[in-house]
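Undergrad: For reference, the structures are reproduced in the following blocks.
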Structure I
């Protein structure tokens, strides 16, 4: 009997010990879970704090980059103002020694383009870069000078579309649709489009403008002027097109809605020059080569021709039909200013008109 009681007591004690062990193990697991959760929470808070710091730094740099871009516009206004005062004057080397912006402004006065990078650190006024581009707007063709249907304008549009790589079979639709969009009547041309027969039947209908374009971007509203036609890309196959996709250069970079219709021969690209009557690729190349070879009396490089007559003297076989379309001056400019701080960029793009010593903004756009 004592033996049985002894065994029973032993089992009871063993059970008590096992119960205590199980309770201790459960408590340990619970503690580990709590520690794990706390670690995850601490890590999460630390990560969020890191992200907040990074975002704060990004938005701080973004704001500063925007101010840099705006400072670039102030610099552009200064350069254009100085250039307008230099029109018709000879370069003065002594002024270049005392004015760091003299040569840049003189380049604009000669009708050329300006591309510069201004590092604030180089001048001890902070950190960051200003990337500035100033281009005379007459380096493009003004489409609002091409709204009257004439043989000359027909040819100009054909040259523009040819430079854009647009398939010739699309030309009639594009040209007629442009004329219909800008003329004052509601009668459609054979390959054109007006409100009643086309634009009113679109999924999101609208009316034909029946007037000049406000911006070159308005071309995208006209029948046939697709993003590929304007910006370039691959023309999809199908329909009237057979074989592989056609590479399109696009016409966007050739066009504007500002200026008197003349082309700045010191700033225009070879593609734009070839849109002038009877100007082929060889002649356009000759114009660019000659303007790059210009030097002044001191042997210093110039931005181009003093005036159209200088170019005509060097290229005497230049077509008579295009001579009245040439210029080397401008009152409208396309400005792109980018602020760069620690790799964070802010860009402001605008078109301005400078008259009577004041700059007027015609278009404005801000991009990241």
Structure II
């Protein structure tokens, strides 16, 4: 089973955590399908090794979850309360009702006791007690199975019954000591230190040397067989936008690593994907060189850019002559040391890319 995540979700979680927080204490959203990642699914990350997860999509997950409920009574109570809430909500929520019918396997759902105030009412329920007392008599294995089937059967509104928020709550420590994360349905969460240490881009190929990235970039660009200068310009800008996104990721992560190293004591160097991200940027740079050379051959003065794109004009001319962006050269020179200088270099390309995007927005 593949596990995927967006690097921005990881970096946002690290940034939002209080200073000094160990990444092992932070859970980050993951998925079993390639996420959209702000419209760029090719930026998705995966894991290079299989973590120790609570997989609530497989039969063994029922017993693992039941054992966890037995060992942590608070989780057991939270699950009873959550299912009690779902059984109450179902009366005015068709989606929840349908999911519960699936979870209970066609059996009749427990009746809801009415909360009343007057002493003459037939039923008086103490505040905080279950409105469906039967839930309190269900064994842990059955309770775990009902929750797992219910959550997976929901088509919308998962956040109202989320495992991390409503079962683990403010006490995730017992869970984190046993598991690296969990999956239920197509969603889940994973410890940030695991994602940092074992995360790689989903398109990672360990057999590709640097020379192959550059060679493949040139081949890809030539294979497109573009003849219209506008198409060449758009292709150049698309490659530049890719580099801008990746350098933004590099800057955000590398600028956080020193503080994370002090907090967790385990992150001594940049993750492996940092190096391959730089290589992918060089692949796009090779493509930009081909596109720029083709454009200059047709439009030597790059009039297609208009008079208000000096930075883009200079970058294209530099590429047309076979030039490599200065920031990328520095990043290539040292792709393994997570220091502030490297972060600043990635930021420099990212800021330059944004300037070029503004200049060419109307093209």
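What follows is calculated from the coordinates using simple rules that are stated; it is not laboratory data. Keep in mind the model is a prediction, meaning the values are calculated, not measured. Cβ atoms are built from the backbone, for glycine too; each structure is taken alone.
Undergrad: Determine which structure produced the value 19.1 for mean count of other Cβ atoms within 10 Å over residues 222-229, calculated from the coordinates; the candidates are I, II.
TA: It was calculated from structure I.
Undergrad: Then there's this: Comparing I, II, where is Rg/Rh (Cα atoms, Kirkwood Rh), for residues 190-333 alone highest?
TA: The structure with the largest value is I.
Undergrad: Which of the displayed structures (I, II) returns the greatest value of FRET efficiency 1/(1 + (r/R0)^6) of positions 78 and 150 (r between Cβ atoms, R0 = 30 Å, to 0.05) on calculation?
TA: Top value of FRET efficiency 1/(1 + (r/R0)^6) of positions 78 and 150 (r between Cβ atoms, R0 = 30 Å, to 0.05), among I, II, belongs to structure II.
Undergrad: For distance in nm of label points 7 Å out along Cα→Cβ at positions 38 and 174, which of I, II scores largest? The partial results should precede the final answer.
TA: Working: I: 7.2; II: 3.8.
Answer by largest value of distance in nm of label points 7 Å out along Cα→Cβ at positions 38 and 174: I.
Undergrad: Further question on the same structure: Where does the value 0.25 come from, among I, II, when FRET efficiency 1/(1 + (r/R0)^6) of positions 182 and 286 (r between Cβ atoms, R0 = 35 Å, to 0.05) is the thing being computed? Spell out each step's value before the answer.
TA: Working: I: 0.55; II: 0.25.
Structure of origin is II.
Undergrad: If helix-only ellipticity at 222 nm (-39500 (n - 2.57) for each DSSP H run of 4 or more, over all residues; to 500) comes out at -17500 when worked out from the coordinates, which of I, II was used? Please report the intermediate quantities before stating the final value.
TA: Values: I: -14000; II: -17500.
Checking each candidate, the match is II.
Undergrad: While we're on this one: Match the computed value 4.3 of distance in nm of label points 7 Å out along Cα→Cβ at positions 62 and 294 to one of the structures I, II, and report its label.
TA: Going label by label, the one that fits is I.
Undergrad: From which structure (I, II) was distance in nm of label points 7 Å out along Cα→Cβ at positions 278 and 310 calculated, if the value obtained is 3.1?
TA: Derived from the structure labelled II.
Undergrad: Sticking with this one: Given 36.1 as the derived value for mean projected area of the Cα convex hull in nm², which of the supplied structures I, II does it correspond to?
TA: Computing mean projected area of the Cα convex hull in nm² on every structure in I, II gives 36.1 only for I.
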